[in-house]
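Once you scroll down, you'll see the structures, which are given as structure tokens.
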Structure 1
Amino acid sequence: MKKTQQSTFSSPWWMTLYIVLQCTWGFLQSALGLCLFLIHLKEPHDFYHGSIRTKWATFNGISLGFFIFTPNEDSPNLSKRTSQGRDKIKDTCERISVHEYGHTYQSLILGPLYLFTVGITSLIWSRSTYYQTKRKKDGLTYSSLWTEKWANNLGEKILNKPSISH
């Protein structure tokens with residue numbers, strides 16, 4: 001039987017280091033993530049490659065330290081709000097998880113600067129009417145912003161799975 005090599009990013013020592021770094025170097029965003037986690041305590045949660053993933057009934061995602069918040073593919077709310085079929089919803093939710101996981105590595109790299117660089121920039125890019133209109137008008141994808149493209153690349157490289165569209 002052929003033995004498969006375990007990825008460095010999935011080894012127990014790396015997961016421990018990942019959590020320690022998120023709780024120290026990424027303390028600010030992890031503390032905010034904990035607050036959001038507690039607000040959504042009744043939602044389903046799981047461990048996603050060392051991060052704590054909360055699945056909520058919206059197509060939006062957010063990453064704060066080692067807490068990621070992604071759409072819940074089992075939510076009847078999502079089925080009502082989209083014309084996508086069940087398999088497409090599940091695939092989209094997984095791709096968003098990969099993307100948000102990429103943001104957790106930005107947190108590891110940037111530490112306390114994460115919220116003031118990636119966090120604020122991403123929030124404005126995703127929520128402001130100006131940029132929503134600009135993306136539609138100019139045919140830009142959500143991932144065309146440097147913070148989002150970087151998160152996609154990190155998530156895809158580390159997990160070897162596809163992220164949201166480029």
Structure 2
Amino acid sequence: MKRIITATVNNRAGVLNRITGLFTKRHYNIESISVGHTEADGVSRMTFVVNVEDEKSAEQVIKQLNKQIDVLKVQDITDQEVVARELALIKVTSAPATRNEVYSLIEPFRATIIDVSRESIIIQVTGETNKIEAIIDLLQPYGLKEIVRTGTIAFPRGKQKQLSAQKLSSIL
């Protein structure tokens with residue numbers, strides 16, 4: 001069962017290693033992980049998409065994460081209404097004769113061409129994972145040279161439980 005877990009942590013060396021080690025010990029596969037700075041100095045937000053066996057396993061992971069040094073807050077946001085996005089850069093073989101086809105193909109996805117060379121183009125697309133998968137499937141016949149993806153990042157929508165900047169600074 002796939003879960004989206006966010007962790008707000010102190011931005012210190014070794015935090016990521018300790019947290020991923022916890023998943024490794026329990027044999028949970030991390031499908032994607034994204035880490036970045038937050039609005040508070042010295043604090044980062046980690047977003048994990050992880051496969052766990054069941055609800056009980058997910059609860060256990062949350063409890064274990066909360067026990068980790070430098071972890072400020074952990075949430076399983078899977079069942080909440082969230083805004084989730086991923087970024088992908090896709091390098092596609094593209095001769096000048098087929099470029100117009102590719103342009104018209106990516107337009108409905110609101111994707112953009114960010115680099116053009118004689119033999120290829122690089123496309124940037126953002127959106128939910130299923131949108132990224134769909135554009136990759138459509139571009140497959142043109143010849144995919146390389147793909148790089150960020151992994152999912154997510155926030156709960158609206159006024160759902162979140163750690164505000166004020167609460168973060170009071171914790172620090």
Structure 3
Amino acid sequence: MNFSMTEAIEILERTPQSLAYFLSDLSPGWLQCHEGEGTWNADEVIDHLIEGEKVNWIPRLEMILGDGESKPFPPFDRYAHLNDETETPIEQKLAEFKTIREQNITQLRKLIQDESLLESKGIHPAFGPVKARELISTWVVHDLTHIAQIVRVMAERYRADVGPWVEYLGILKK
């Protein structure tokens with residue numbers, strides 16, 4: 001096992017600032033590009049990350065520690081963020097993400113003060129029993145997945161423009 005609470009928090013703390021640095025003040029072409037119908041652009045990924053911070057990670061961890069295996073988590077609607085049709089500037093979304101993430105990391109540290117709590121179990125509606133350690137690990141990898149997704153989508157925007165160099169650009173390999 002590679003999991004370390006300290007290392008997990010290192011990534012969780014850096015995600016908002018990394019995304020803010022990468023996405024702030026970009027042209028709409030970069031923020032709105034996607035890989036085709038039914039795929040997300042960078043702006044929508046940030047909305048998804050905010051939704052997860054509000055209703056997924058800490059609420060599920062609290063259920064694991066409070067309810068154990070007595071009842072399953074409510075399902076997480078991975079597409080709920082697509083229902084919000086308000087036009088919010090990306091900088092405002094990134095600031096909201098940063099604020100909520102900071103609050104959630106503070107709560108994470110309060111909830112897991114003893115490493116033995118990482119082995120506590122809850123019930124995922126699709127997977128069955130899951131451990132707190134697995135949930136936190138997933139939170140970290142979820143961040144990394146969406147960072148990679150944003151970068152991949154943005155690279156795809158220039159696929160036709162790189163000409164023959166596409167052969168050397170691994171991010172554009174399908």
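Every read-out reported here was derived from the displayed coordinates using simple, explicitly stated rules and does not represent laboratory data. Owing to the predicted nature of the structure, the values given are computational and were not obtained by experimental measurement. Cβ atoms are built from the backbone, for glycine too; each structure is taken alone.
If relative contact order in percent (Cα under 8 Å, 6 or more apart) comes out at 26 when worked out from the coordinates, which of 1, 2, 3 was used? Structure of origin is 2. The greatest value of distance in nm of label points 7 Å out along Cα→Cβ at positions 85 and 125 among structures 1, 2, 3 is that of 1. Looking across 1, 2, 3, the calculation of distance in nm of label points 7 Å out along Cα→Cβ at positions 61 and 117 that yields 2.1 traces back to 1. Each of 1, 2, 3 could give semi-axes √(5λ) of the Cα gyration tensor in Å, but the derived value 36, 17, 15 comes from 2.
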